[in-house]
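Following this line, the structures themselves.
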Structure P
Amino acid sequence: MRSSEPIFRTPLRTVILVTVVAASCATPRYTPVTRYAIEPAVKVSEAGTLPTTLGVRLLEAARPYKQKVVHRESGFVVGNYDSIEWAELPADVVTRTLIDAIAATRRFKDVGNASNLANPDLILTGTLRKFDEVHTADPWTAECEVRLELRDVQQPEALWAATLTATEPLDRNETSALPAAMSRAVAKIVKQAIEEIIKAGG
């Protein structure tokens, strides 16, 4: 006995079209990642060499400052870009720049990563507190802030400690202009730090 209920048949081409659309929606879209390098240029003068060794510990980084480029908006809002990153961790770059620049002064008998030196006389430690693309001003600015402490391993008090901050304007309000500005900001901090370290460590 045939049913009196109507039978609805979906055309085959409609089924295929729906399947293709669903598949395209399920496929994640690839967004290429742009990675920017930081290249601080620090000019230093040579100083008289002391019979002292200096170990530099890798800077710690505040929580936001990893691979992603961080931007700061008004109202204390901090965010990061999904597809824009630093080529290296900012803390690694600042640490390496410090070591290279201090070594270039020839002030200390030996300078290097503290973990690679046997019983260094002095230890430099620090924290990268800011590494921001700041949008609260026009033009945008690059802001870097580092806390540094220089200690003699034989003394309980720090020989020198300071929080250094540098800001540099971007050439244009685009993130592509950030690496050059941040490189200048890092160079300013490192140069100031070296002047203080040479005085305190001597």
Structure Q
Amino acid sequence: MSERQAALANMHKLFLEALRHREQEIFRYLAILGPALSGFVWLLKADPIDSRVFVIGTVCVLLPMFLGAVYALALGYNYRYITLQIAKLESMLCIKDYMLKGWPKCRKDFLDRYKLFCCKPWCTPPEIIKVFWWAFLAGIAGVTLAACLYRPEGIVLSIVIPVGAVAFLTGLFAPLRFGKKLRDKCLEEPETWVCESASGSKDGSGEARQ
């Protein structure tokens, strides 16, 4: 193995390790939700409490849930981007035939896989992170509904419902934005990735990959 191939193999190892860390990072964010939900339960049980205080408290609970949904999607995009890097390295190291058949192996595979209804780019996280994305969206809907049912007052309905609706819909359709980012990254890549041993045997500069 040449020094260049050894460097590529080390990069491959580091990217695989990065995938594992992306799956774990979402758990760190959950430490914020415990106090937020506890505060919302306190708001529901506090009696009497000013409507403006209730609204501010509810919005302060919705905000970290919304950020959690977007954060989960951002981790998912980063996960997919690292997967794209790994697929490219595996092609250059000539080991892509040894990988699972379901693993994307070229630019076209990524473009075809991460789409919504075969047209719009759509990038959702892997399953272990996607669970938290759905959980955050469900939390936004649940807090909004609970607040409006418990305090069906004018100021509550006029502020909590719009904030909850915007947070839910933005979090629900944010995969469109991350899908577009991933598609743009894919389109920057060549249609096929050439095995390093084949290109390196011609010259050391790697011009055969151009």
Structure R
Amino acid sequence: MGDATIKNFGVVIAICGALFVFGGQTFAIWSFGLEVDLDDGDESSLTFLFGAEELYLEFDGDDAPYDNDVKYDDDDEDLDDLEDFFANLKLMFYALIGCGIGLAYIGNSGGNMESIPTIAGVTALLSVVIMAYTFTSLPEAFEEDTEMFENIDEDPSFFVNKERDDDGGDIHLKAMPHVGFFLPVVSLTLAGLLINPRLMD
């Protein structure tokens, strides 16, 4: 594997980390949504998008739709568990950025090539930990702060796609990964190729 390839892989890995940390709503890591269809014909939807710094709320109903952005560390909000979760998650993404920069530097300088497998291994491990931590901990943190799942009689889960009849109408609950969740998938793939270059043959 050539130095230019290692450099390019490192740059892409660093960009993946930076896109989540600084990418705002576009690169939110998870979405949670409710669609309500009442028997009287009223329809509404409520969507939460979870970015690195803010929770993005989108409401659409018979009244005028509105958006609202709430910072996790806002003193007027009670989002302590989400604040702690994203503080930890950002540290992991910063470490991912550091690994990418390290790989790009080695690829650019051509020195310390023996360090590539170690840095790539750390990158792969970080990517897996980010995805696992998000999958298991983010729904729980959201529930601790909002009790949203309890209010609709569901268990916290990262993946949900469920419709049910309720008093007065139908409810469609949908929770799924957003764009940001796939950034560590990219970094994991590139790190794997650096660990085992034969996969590129």
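Only the coordinates and a few stated rules stand behind these numbers; no lab work does. Fair warning: this is a prediction, and the values are worked out from it, not measured in the lab.
A few remarks follow.
- Structure (P, Q, R) behind the derived value -26500 of helix-only ellipticity at 222 nm (-39500 (n - 2.57) for each DSSP H run of 4 or more, over all residues; to 500): Q
- Structure (P, Q, R) behind the derived value 40, 16, 14 of semi-axes √(5λ) of the Cα gyration tensor in Å: R
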